[in-house]
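J.: The structures considered in this document are given below.
Any read-out appearing in this document is the output of simple, stated calculations on the displayed coordinates, not a laboratory observation. Predicted model only: the values in this text are computed from it and were never measured. Cβ atoms are built from the backbone, for glycine too; each structure is taken alone.
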Structure I
């Protein structure tokens, strides 16, 4: 039995998906934090898609004429997290991939924290 509402469960899934996309990009870098040349195009494509996806998501959440309006779960768990993650991805897509690392790390922390908080909320609510 879960204590998260259906809206919250959907948001948790979406946050975990964003987190997995960030992890996928970070997983391309080697242990020295260097991107192998052979995977540059793949990493750039993934980073560009992530950055555009978060931008689209952020603008959709921020639209005052959004239909339907944000629900309580989106306001509580999702809107601010997506905004923070989007803002952190400031490294340009055409910059050296090593410049993406800090941005990706910060976005991963934002989203990871929201996932943790939601799961912790659910765990504590069950007690």
Structure II
């Protein structure tokens, strides 16, 4: 396994993909637990809230939502995926974003979004060098 550092700087418009998420009108921000699913060729990759070396990713907004991912992620990947990532800038296709919202009553709501335009991708650069904090 190889440790790579991935740099992200993107914003993507989202749409709700289930009834619970469509009915949800509260605000979301960087305090909510977020997981994003991506495709890089045939490889499925996930970015979790706690994988950021610096920066963050989150869903922002009230009625309309936007996925924001800015910063550097530390990820352990298989050697073949590391080769692909380190070959140059890569395009990752966002498939969906999951957010957990906890309200004051300790009610937990799981929300699922997808890009408003199918096949939306973002450019990611990768390195083996650990960035300074």
Structure III
């Protein structure tokens, strides 16, 4: 498995640092965040790119899927943070956004939540590319 989760997380953090309280940008799910707004980002898929495998079935590259979940007390605040995430993931890191939508927050209807997904290819040496 080609793992660049820490590098992606570190590259995204400066874009949202001023928008979320310290410690509220996490890579592990927290069922009840201590403070709002709160951002959860994780790699939800890491699939070997079959187009680059050799006869020994070595993993030369992978196609990654990241998911972000933004929790806030208002829709505008959610959108502002989501916009910063899009800037980091799409404009800066070159990921493709595959979806993004408001999702009901079943634990507390007064908290708004946006879930978005992004995809990108990565080589064994850590170079990013657009999978076709």
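J.: One of I, II, III was used to compute helix-only ellipticity at 222 nm (-39500 (n - 2.57) for each DSSP H run of 4 or more, over all residues; to 500), and the answer was -5500. Which one was it? Don't jump to the answer; show the numbers that get you there.
T.: Working: I: -22000; II: -2500; III: -5500.
It must be structure III, since only it matches.
J.: Comparing structures I, II, III by distance in nm of label points 7 Å out along Cα→Cβ at positions 82 and 98, which one has the largest value?
T.: On the way: I: 3.4; II: 2.7; III: 1.8.
By distance in nm of label points 7 Å out along Cα→Cβ at positions 82 and 98, the leading structure of I, II, III is I.
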